[in-house]
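S.K.: Take a look at the structures below.
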Structure 1
Amino acid sequence: MKNIFSRFTLIMAFGALPVALLAQQPTISNWRPYDQSGINVFETPKDNDAKFDGLKVRFGAGFTQQFQSLKHENTALNNQGNSVATAQANKLYPIKSGFMTAQANAFMDVQLGDGIALNVTSYLSSRHHNETWVKGGYIQFDKLPFKGKFWTDFMNMATIKIGHFEVNYGDEHFRRSDGGQALYNPFMEGYIMDAFATEIGGEVYIKKNGFFGMVGLTNGMIKGNIDSVQVSTQADGSDKRSPSILVKAGVDKKLDNGLRLRFTGSLYHNGSSAGSGLTLYGGDRTGSNYQNVMEKWVSGTPAAAQASTSIAFSGRLNPGFSKKIDAVMFNAFAKYQGFEFFGTYELASGYSKSETTTRKANQYGVEAVYRIGANENVFLGARYNAVKARLTSQTTDVNVDRFAVAGGWFITKNTLLKVEYVTQSYKDFVTSDYRNGGKFNGVVVEAVVGF
């Protein structure tokens, strides 16, 4: 117990560290800050043109420590047993209140040239991987080293992003928690059907007068893969490997009365993945911020207790579109003084490598947050999120919904303490599925540092 409280105190004490570090940090052009000032920043800005007077390196980090007090239940068949030896196939993982392993991210931003910046993000510790992993790295061009009026005029509107990066599908990925960087999110988790992927490729943006458009092309997988594949492993008989195509357009404007409005539409398409599978709803390598809820206790034969890292995506629903996918997301955001609204509607379809018939999934989410004070250091929020999907193991659609209320306090612009009450229900799953009649609810507390 002493070690637990010592760890929690240490994480909170890190809030004083950024104050000293930030005084020495260089300014990076057109980047998203990792502290409170990065909230409600979506695509990187185009107007923060730092003067270039030589190569500069900025280091940052995100730390998150959580306390969880959740309970869960189900009504599935074969859900009895009180030990690993006696637990039946659909027995839920036994959970109690306690601290989760701390998560940490490391950020390195480099000003390479005038209007040219590099980002590398690493996961130092997370739910899914306790060891260090590199999330990705990319170069962003807001200027090009070419002379001529055409290039100057073009780059006044354009941003070019190349590398291994978080693809810009939808707006929810800008608000979700990402490993140790949980400061942007007023709640504990992202959406139930979590659209998040890091892929290799490029995106080109055109921005002018609050309007913007983007086109992107990626390899469609979480990492590089040049291995050959066998046709026999694909039910549709095709070993074709297709790139992912991304398109996004929208408007983001602040009106004269102080009201900010943003509307966007996004498309993600991949016609065939013959490698390790598409990653749009399974590309997160950090994991959920709800630990071990609605997870089976045992796996394999003979029965063995599952490691927490192998069940890292608790509370989410992956539709399993690992061979082909088409997805569209619409988002609306409004902010007036301390009040903000964010809404999502998403349609997706596809199938896995063991299927030939297209399945569908859709979700929507609405959230309202009220930020209090001149610096908006205190906030209260509520969110409702629901998913309807046809899974490979089901003959009819299943439904999962979540309601959460949360509150938070920015002790400094780098240090956040937040608490959430959440309840989530699983409906229309067959009785042989461990999620049949599933439900979890309770409280999660989170301490976050970002700089």
Structure 2
Amino acid sequence: MKTSARGFRAALCAAAVLGVLSAGLTATAEAVPTTTVAVAAGYGLPLGDADLVETHSYQTLARGVTLTRIVRGTEPAPADQINTTTRGPWVVSVLTIDPKKAKGHLRTTYGPDLARVEKTSDLVKAAGALAGVNASFFTFTANPQYPGDPVGLGISDGKLLSEPLTDPTEANLLIDAKSNKLLTGHLTWSGTVRGKHDILPLEFVNHPPVVPAACATLPDQTACAVAGDTVLFTPEFAASTPAGAGIEVVLDSRGCVIRTSNLRGTPLTAGQTSIQATGLDTVALLKVAGAGNCLRTDLKVADATGTKVPLRKGLYGATGRYQLTKNGEVVVPPGAGSFFDRNPRTIAGTTSDGKIVLAALDGRQTTSVGTTMNETAAVAKSLGLTNSINLDGGGSTAMALQDGTLVNHPSGANGAERAVGDAVVWVPGN
């Protein structure tokens, strides 16, 4: 099926107009009834057969913030044909924010700390947000002690809490909450700790360091001849930094050493940071820290062109995998395997006129089969997203409203919602 983005957006706008005309310009979601309209053939989502029935249900959540539920296809899919059927059905929830009209700001939220996981609905509610979706990929079951640990970029109010990956498939979402402008693409970073005479490179930010296998039984890591990890930790990580063999140097708000320990694991108070090292890196850390030195921690982030991204207040960041559209064109590379098969998906992006779009595509269900990576990119383009990325999906895909109500139907058993690492949320206000 071939549908132009302009044609699809025209259909979406028509649904919006009908919804406003029938509901009035009331700003509260509870007071605005949902209006459902059928979309003419040729103006629907670029999914499946051209003759599929498609409907749009439109609701105004606040001035400049709309929620559209798109249902394409009417018959449930046979369970054994979810990945292959051309008849759908597909269910897509689209949150559209017009920063020129809406009062508020877009940002990320991690909940109480990075290490824990919370449901998207709980994150939205706790943030006082009008609505939001799940965001970054996270450790999940790979590290049950710290399941919410972001896998890739994490920035909160200008503070780098997790570094971007070197993997080129990572796609990053940068949010300027002051202007409500978004940047999508792949970022790079560098981090160092500088003493009086020495500089030590950082491998990670807020990720548990690994003790080299060859030195796993050594209680004194300074005796290890194999390189380990050097990691910066902030109070946002957890109630305590990761415990284990190695060296940990705790710094005050000025960067001055207040204690050094030959074992890792300590609570950090507001303003404090710590540097942990394992393996041979412990010797280098002790040398840099010296006898109560004041250290300078330098973190830098740059975009794909190498241009520095200032880490200033109001900047937020999340991590996805694969950019979907860039400058209005689909840029998803060819691929195979389960990640490229039909799955639930979460999309974030912007339109050419500056609107912000967050979308949740249900999948792995007979009532909504999900989308391949190519289909996801096609949907993003049809929604008018000139630049967009694929956020964490699968069982993580969720969209919720301010009272914690789920908009979509997650793919967990009986629609159970998965706890995730963070969320992208729209918080109302001036």
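Bear in mind that the values in this text are calculations on the coordinates, not laboratory data. These figures come from a predicted structure and were not determined experimentally. Cβ atoms are built from the backbone, for glycine too; each structure is taken alone.
S.K.: Looking at structures 1, 2, which one was relative contact order in percent (Cα under 8 Å, 6 or more apart) calculated from, given that it came out as 23?
M.R.: Details: 1: 18; 2: 23.
Going label by label, the one that fits is 2.
S.K.: Comparing structures 1, 2 by mean count of other Cβ atoms within 10 Å over residues 253-260, which one has the largest value? The partial results should precede the final answer.
M.R.: Details: 1: 10.1; 2: 13.1.
Ranking 1, 2 on mean count of other Cβ atoms within 10 Å over residues 253-260, first place is 2.
S.K.: Here is a further query. Comparing structures 1, 2 by mean count of other Cβ atoms within 10 Å over residues 165-172, which one has the largest value? Mind showing how you got there, number by number?
M.R.: Details: 1: 23.1; 2: 17.0.
Largest calculated value belongs to 1.
S.K.: Have a look at 1, 2 and say which one yields -0.55, -1.00 for log10 I(q)/I(0) by the Debye sum over Cα atoms at q = 0.12, 0.24 Å⁻¹, for residues 61-132 alone, as calculated. If you can, show how the numbers build up before the last one.
M.R.: Details: 1: -0.59, -1.02; 2: -0.55, -1.00.
Attributed to the structure labelled 2.
S.K.: If FRET efficiency 1/(1 + (r/R0)^6) of positions 149 and 181 (r between Cβ atoms, R0 = 25 Å, to 0.05) is computed to be 0.35, which of 1, 2 is the source? All intermediate terms of the calculation are to be shown ahead of the outcome.
M.R.: Working: 1: 0.05; 2: 0.35.
Label of the source structure: 2.
S.K.: When mean count of other Cβ atoms within 10 Å over residues 173-180 is compared over structures 1, 2, which one is greatest? Numbers along the way, then the final one.
M.R.: Working: 1: 22.9; 2: 18.4.
Sorting by mean count of other Cβ atoms within 10 Å over residues 173-180 in descending order puts 1 first.
S.K.: Moving on. Of the structures labelled 1, 2, one was used to calculate distance in nm of label points 7 Å out along Cα→Cβ at positions 189 and 309, giving 0.9. Name it. If you can, show how the numbers build up before the last one.
M.R.: On the way: 1: 2.2; 2: 0.9.
Checking each candidate, the match is 2.
S.K.: A value of 14.1 was computed for mean count of other Cβ atoms within 10 Å over residues 53-60; which of 1, 2 is the source structure?
M.R.: Attributed to the structure labelled 1.
S.K.: With Cα Rg over 2.2 N^0.38 Å as the yardstick, tell me which of 1, 2 scores highest.
M.R.: On the way: 1: 0.99; 2: 1.06.
Structure 2 comes out on top.
S.K.: If mean count of other Cβ atoms within 10 Å over residues 237-244 comes out at 18.8 when worked out from the coordinates, which of 1, 2 was used? Numbers along the way, then the final one.
M.R.: Values: 1: 16.2; 2: 18.8.
So the calculation was done on 2.
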